[in-house]
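Multiple structures are listed underneath, in C-alpha cells.
Read-outs throughout are calculated quantities, based only on the coordinates presented, and are distinct from any laboratory measurement. Quick caveat: nothing in here was measured; it's all calculated off a predicted structure. Cβ atoms are built from the backbone, for glycine too; each structure is taken alone.
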Structure P
Amino acid sequence: MNNLQVITTETLTKLTKKRVGETKFFEDAKYLTNSTDLSTMLSDTSLKFVVFGIKEDIGVLANQGCSGAKDSWDSTLKSLLNLQSNQTTKASQVLILGHLDFSELYDTLAITKQEKLLKTYRKQVEIIDQSVNQLVHSIVKAGKIPILIGGGHNNAYGAIKGSALALNTKINTINFDAHTDLRVLEGRHSGNGFRYAIEEGFLNRYFIFGVHENYLSKKILNFIQASKSSVKFWSFEDLMVRKKVGFKKALKKAFSFISTSKFGIEIDCDAIQNIASSAQTPSGFSVNQTRQFIHHFGSHRDAIYLHICEAAIREDDPKKNEQIGKLLSYLIIDFINAKRTV
C-alpha cells in the first residue's frame, strides 16, 4: 500500500472544530497511525465501514474528459469529519483510512510530451487500478465494507476486481450514471472500467440506471444487446421524460436483476443535475433521488461497497466546492444508515 496516506493528527486539527455539548463524527471515528496497522485494525469486530479517498483524475484525462475529480476527497473529508456523531451516522463503526495518493504520477505527466500524454495516461491508470484493487481486496477479505470517494470512474474496475478476488466469485454492479462506461478495450480510462471487468471475468451482471440516450453509441447498444442476459439499463428518458416506469418501481426492477449475488453500488456524479463533475449535466436526477437510490440498494445485505466518483472541484469556486463535500457526506451517511439493520 505504498500509495496510502493515512489521516494525521495535524490533518484532524486543521479540518475539525469541537463544539461544547456535541460529539462530532471525527471524535468517534477510527484512524490508523500508519499504513502497516491496517490488517490489525480490520480485525476489529466493532468496525464495519472503511472510508478512503482516491486522489486522481488521470482516468478522466485518459478518456479525454475534464479534470477536477482529484480533489473532491479533500472537500468531502472536511465535511464528513464535522458531522454529528449519533445513532444514524454510526461514526464508531467507521475507519477513515486516508487516501490513495498518486502525486508521483502527476510529476511524470509534467515532463511528458504532449503527443505522448494520452498513451501515458492510460498506462498510468493501470498503476492506479492495482492500488485500488489491492486496498479493496484487503477490506472486503476482512469482511468490512469499503466506501471509495473521489477520482474518476476508472476506479470502478479496481473496486469490482478487488471485491471479486476477495470473495472468489464474480460480483454484480448497479451503476447510477448518465453513461454506460462500456467503451472498447483501447487502454484503461474512466469510460471502460465495466467493459474490462466483464471481459476479464470479475463482473457478472451489470445494470446502468439512468443512462442518457444521447450518449449511447451504436457500438455500445450492440454490445448491450448481445449481452442482454448480463447487461441491462433504464434510460433517463424512459424514467424521467417519457415516464414509462415510476422511479420506485424502476429501483425494484433493477434490484431484482442484480440481487442474484453480492453487488457493488456505483454513483457517478455526472448523473446528478447541475453538480460539478467531469461531464456536468443540466438534465439529470435530483440530489434527493440520488439519496433514495443509495438508501434502496444500501439497505440490502448483499451490497458490499459504495463508490462515489467524478465530482469535480473548481479552483475558482470555493462555495460550490464546499457544497460538493456536503453532498458526498450526505451520500456516505445515507449508505451507512441504510446498513444499520442489515
Structure Q
Amino acid sequence: MANGTRTYGGNERAMKIGIVGFAGSGKTTLFNALTGQDAPTGYGGTKINLGAIKVPDHRVDRLTEIDNPKKITYAEMTFADVPGGRGQQNLDPQTLGRIREMDALVQVIRGFDDGSGSVEPAAEQLSFEAELILSDMSIIEKRVEKLRKDRSDPNGLALLERCLTHLESEQPLRNLGLGAEELSTLSGFAFLSLKPLLLVLSVPEDAAGEPPPQALARAAEEKGLVFMPLCGAIESEIAALEPEDQREFLQDMGLDEPASSRFIRGAFAMLDLISFLTHGPDECRAWPLRRGSTAVEAADVIHSDIARGFIRAEVVAFNDMDALGSEAKCKEMGKFRVEGRDYIVQDGDICHFRFNV
C-alpha cells in the first residue's frame, strides 16, 4: 500500500450485547424495534436472534455534509435476543450459559400487566440479578475448594475468596471495584454479575411518557446503572416511518429523537467504547474503539497493514472541524495536530493515518 492511502478495510471484533431478562418481559419486542426484524414474540422461544445495529452519530452526519462522500458508514453493534428460559422468575442452565457468551447485558424488565395483575419492576430486577450472583457463586465455590486443597495459586485463591465474600453479601461483582490486573485474572471465568449491565423498563404505549417507578429508578442509581423506560411498540412505529414523518411524529410527542437512539448510544458507552472518525470523498465513517487505546491500535482497527507501517496520525477534533468546516481551515487556525503511535485517541477524533509498508 502506498503512503497515506485512505483505502480502509476493518479489523474490529464484533462486540455482542445480550438482551436478557425473564420470559415474557418484552425482550424480543425490543429486539425487533431496534433491528427492524420480525422475530416471533411470546413464551417458549429457544432461538437466539442476532441483529447488527448502527449507532446514531451526528458527527458522521456533519462530516457527510462537509464531504458529500460516496459512502456513509456508522459504527455497529451486534445485539443478541436471548430466550428467557422456561420459567417467568428463574433462569435455567442453558439460558445462563448463553448469557455467559455476551460481552455486556441489557436487562429488559416488565413494566406492563401481562394478565397476572402484578407489575413489580424493582423486585424483578433484583430477582434476575440474584440468579446471576448465584451462578457466579457456584463457579467460585468449586474453584476455591480446589485451590484450597492443592495450594497451587495463593494469589488467585485470595482474589476468588474476596469475590465470594462480596457475592455472599448479595452484591454483583461489577460493584467490587476490581483493578485491571484482577479483571484480567478473572476474565476466563466470564462471570455473569461482572458483565456491564443496562436496564430497560418495557412499558405499554399509554405509559410511554410517564415517570419510571421510583423504586426501580432509585435501585438503578444506587448500583450506578444506566436505566431508561422504552416502549417497543412506539419505537417500531417510529422506525417504520420515513425520515420527514419521523421528525413530525417526534415533534408531536415533544421529543428530539427516538428513545431507541438514546438506548443504542447508552449501550455503546456501556461497552467502554468510543468512536474515532475518518472522512473524505469516498467515505465518512465512525470506527468503534476501546477507550484508552493508542493511535497505532486505532490504525489496526482499520487495517493491520496501517498499524504495521504506522508513521504518524494526523488528528483534528470533531468540534473544531464542525466549527471551521474544512480540514484546510483547521490547519490555518492551528487545530491540525500530528501525533505519534502512543497518542491516546479521544472520542470524536478525526484521524488520517500516514503509513508505509
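For the reader, a short list of remarks on this structure follows.
- At a computed 26.5 (mean count of other Cβ atoms within 10 Å over residues 190-197), which of P, Q: P
- Value 1.1, calculated as distance in nm of label points 7 Å out along Cα→Cβ at positions 102 and 198, assigned to which of P, Q: Q
- Read-out P(r) over Cα pairs in 10 Å bins from 0, in percent, computed value 5, 21, 27, 23, 17, 6, 1, structure in P, Q: Q
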